[in-house]
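Structures are listed in the sections that come next.
Read-outs throughout are calculated quantities, based only on the coordinates presented, and are distinct from any laboratory measurement. What you see is a predicted model; the values in this text were computed from it and never measured. Cβ atoms are built from the backbone, for glycine too; each structure is taken alone.
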Structure I
Amino acid sequence: MNILSAVIAGVVASLVFSMILAMAPKMGMPKMDIVSLLGSMFSTKSNLALGWMMHLMMGIVFALIYAFLWSSGISGATWLGGLILGAAQWLIVGMVMGMIPMMHVGIKSGAVKSPGLWMTNNGGLMAFMGGLVGHMIFGVSIALMYAAL
């Protein structure tokens with residue numbers, strides 16, 4: 001396992017994912033602003049610097065998990081391996097989205113809308129599909145970048 005390659009792949013994949021999230025409304029998808037959601041976890045006002053830092057750090061952590069799994073012989077750093085891990089990640093992370101209100105100051109105060117399971121409070125099935133496709137692209141981006149490094 002190459003830790004530096006995983007860190008770089010995680011940052012790059014997070015930026016690719018962020019671009020997809022920014023383009024989502026222009027493609028008929030609901031707005032999925034994870035940076036603002038993360039940036040308002042500890043305050044009623046969104047702190048975009050904190051949101052970006054948390055978003056990039058989570059991308060790095062997931063890239064390290066992917067690299068660990070690949071080095072353990074689970075799948076491989078291929079586009080298919082990234083696609084599968086990205087889909088699995090969305091299924092797990094989407095469930096966690098339903099638990100966010102328990103620890104999110106912005107949601108508790110009413111300043112931020114709760115995303116719900118798989119962000120379905122923010123666009124139903126379209127939000128679910130957007131999150132799934134976005135995470136699959138995230139996984140492929142990690143795999144291709146990690147393999148290239």
Structure II
Amino acid sequence: MDVILKQDMDNLGYADEIVKVKPGYARNFLFPRGLAIIANTMNKKVMAETQKQRAHKAQKVKGDAESMVKQLESMVLKVGAKVGESGKIYGSVTALQLADVLSKHDVIVDRKKIHIDEEHIKALGTYTATVNLHKDVKAKITFEVIAE
């Protein structure tokens with residue numbers, strides 16, 4: 001019996017994929033739990049249309065991310081930090097501070113998607129960070145830590 005999976009399943013297949021299973025497995029396990037639907041002509045047409053729409057949306061999101069890369073790489077951000085007499089920063093510069101500075105420049109990025117290339121930033125200077133905008137699109141940003 002052919003079924004269309006609604007979600008990824010180990011050792012069986014991925015979501016929106018047509019797989020062949022035994023009829024008892026489909027009737028007693030997959031259908032009652034909502035993990036699959038029968039692969040008739042109507043459901044195949046619906047699946048094809050949703051895959052087409054999903055691909056179009058994914059392409060649009062990736063295009064938006066690529067345009068944002070150009071904007072981010074042209075910026076040099078300035079992150080203010082409190083500095084002691086010896087030139088060392090109190091605390092360290094974090095991804096949260098970078099996200100706040102980016103939001104002031106009208107670029108909204110989740111702090112979890114920002115990865116600072118250095119281990120800990122505890123001194124003034126120029127550093128780089130990587131921003132994951134999409135699974136295939138990453139941007140390198142340059143920021144300068146200055147004294148407040």
Structure III
Amino acid sequence: MAKDSAEAAAPFDHLSKREFLERFNNLARTFSADAGNPGSYACTGCTRCANCMFCKDCDACYQCTHCIRCSLCNNCSHCVESKSCHACAYCLNSENCTTSAYLVMCQNLSDSNYCFGCVGLSKKDFHILNVGFSRTAYFQLTNRLKKELGL
């Protein structure tokens with residue numbers, strides 16, 4: 001095993017900083033130019049996604065399912081027009097959220113559910129613009145807000 005490692009390392013023994021950076025930049029360019037979707041199934045209009053299913057028009061997502069126009073998301077389900085979300089479900093126009101669900105126009109939430117227009121919350125449910133509401137009041141207000149905002 002040690003011999004194999006030594007043989008693999010041989011071409012790198014005299015690699016200069018400039019040569020390393022050239023090779024690295026070439027790898028980065030090659031990756032960015034590849035619009036393939038390895039391991040994905042039934043995705044349409046997606047680019048650079050991997051292991052996704054039934055997604056549409058997504059970019060650079062990983063292991064997402066049924067997402068539409070999302071980018072840089074991973075392990076998300078049924079999200080629409082969201083960016084950089086992780087392990088989220090049923091999010092709309094949300095960004096940088098983690099392990100949350102049923103978010104609308106939210107940013108930087110974690111472990112939260114049923115939030116509308118919230119920013120920076122953690123472990124909160126039924127909030128609008130970072131203010132908590134009862135479940136009933138939340139749905140009444142968000143139904144009106146969705147109509148008002150055309151969502």
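Laid out as a table, the results:
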| item | result |
| --- | --- |
| When Kirkwood radius over Cα pairs in Å is computed for each of I, II, III, the largest belongs to | II |
| Comparison of I, II, III - label where percent of Cα pairs over 21 Å apart, for residues 42-105 alone is highest | II |
| Source structure (of I, II, III) for relative contact order in percent (Cα under 8 Å, 6 or more apart), computed value 34 | I |
| If distance in nm of label points 7 Å out along Cα→Cβ at positions 26 and 138 is computed and equals 5.4, the structure in I, II, III | III |
| For helix-only ellipticity at 222 nm (-39500 (n - 2.57) for each DSSP H run of 4 or more, over all residues; to 500) computed as -22500, the structure of I, II, III it came from | I |
